[in-house]
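Please treat every number below as a calculation from the coordinates, not as lab data. Everything numeric here is computed off the predicted structure, so don't read it as measured data. Cβ atoms are built from the backbone, for glycine too; each structure is taken alone.
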Structure I
């Protein structure tokens, strides 16, 4: 069976975030780091070259493929901020309706910048999503 392409690395998260070229993405990435650290109580870990993750869960598909994935996290991409793990909890749909300007797709939440959304709602999404992912999506 193939190895997972994305896994935890030893790259220092804060050093990596401070080196993000785009100033808004850099500032938003640092703010998301603090927000997710506080909400999850977990240290940030780089997953692959561009994803910042908090916590992890183990999954196994019916096909037999299994592995570990970050529970919640984000990536300050050039086009937008990609946030992971925030759309699975039952409460997420109602919170998304109050979040502000965003897009969703393939289990991800995309926002252009933190100033486009209600940060209090985003914090609530992180707070409900982390325990849901860890407790319900993994083995």
Structure II
């Protein structure tokens, strides 16, 4: 495995770890209870820390197809979650979401940065990097 692929795996692992620690910070330290959509995003992000960590140690860039699938699905959930927070016509049709409403915004930095937005950025970074890894593998073969 080339140094480029190794660095890309390390980057993806760092993004997944940062997103995981960030979500744990918001729920465990700040006391923000996650809504149902937040839980689905966590279900797709948390395993990436373990999967990418093992892939990095094993120097296995072929994991990129799996990380791409997780990040695309997670990104779609994050984009939907963000849209029901920020778009008024989506808020009206938002489904009931457990004890905590999915339209609630615990944080709103700069008027647009919410927790689902942060998750979306992490999923996008992992997806883009996964595609770069897959293209690099294809070029090397």
Candidates I, II; Rg and Dmax of the Cα atoms in Å computed = 14.5, 43; producing structure is I
From the coordinates of one of I, II, helix-only ellipticity at 222 nm (-39500 (n - 2.57) for each DSSP H run of 4 or more, over all residues; to 500) came out at -24000; that one is structure II
Value 3.9, calculated as distance in nm of label points 7 Å out along Cα→Cβ at positions 62 and 86 from one of I, II, is from structure II
If P(r) over Cα pairs in 10 Å bins from 0, in percent, for residues 46-93 alone is calculated for I, II, the one returning 24, 34, 21, 15, 5 is structure II
Taking relative contact order in percent (Cα under 8 Å, 6 or more apart) for each of I, II, the highest value is that of structure II
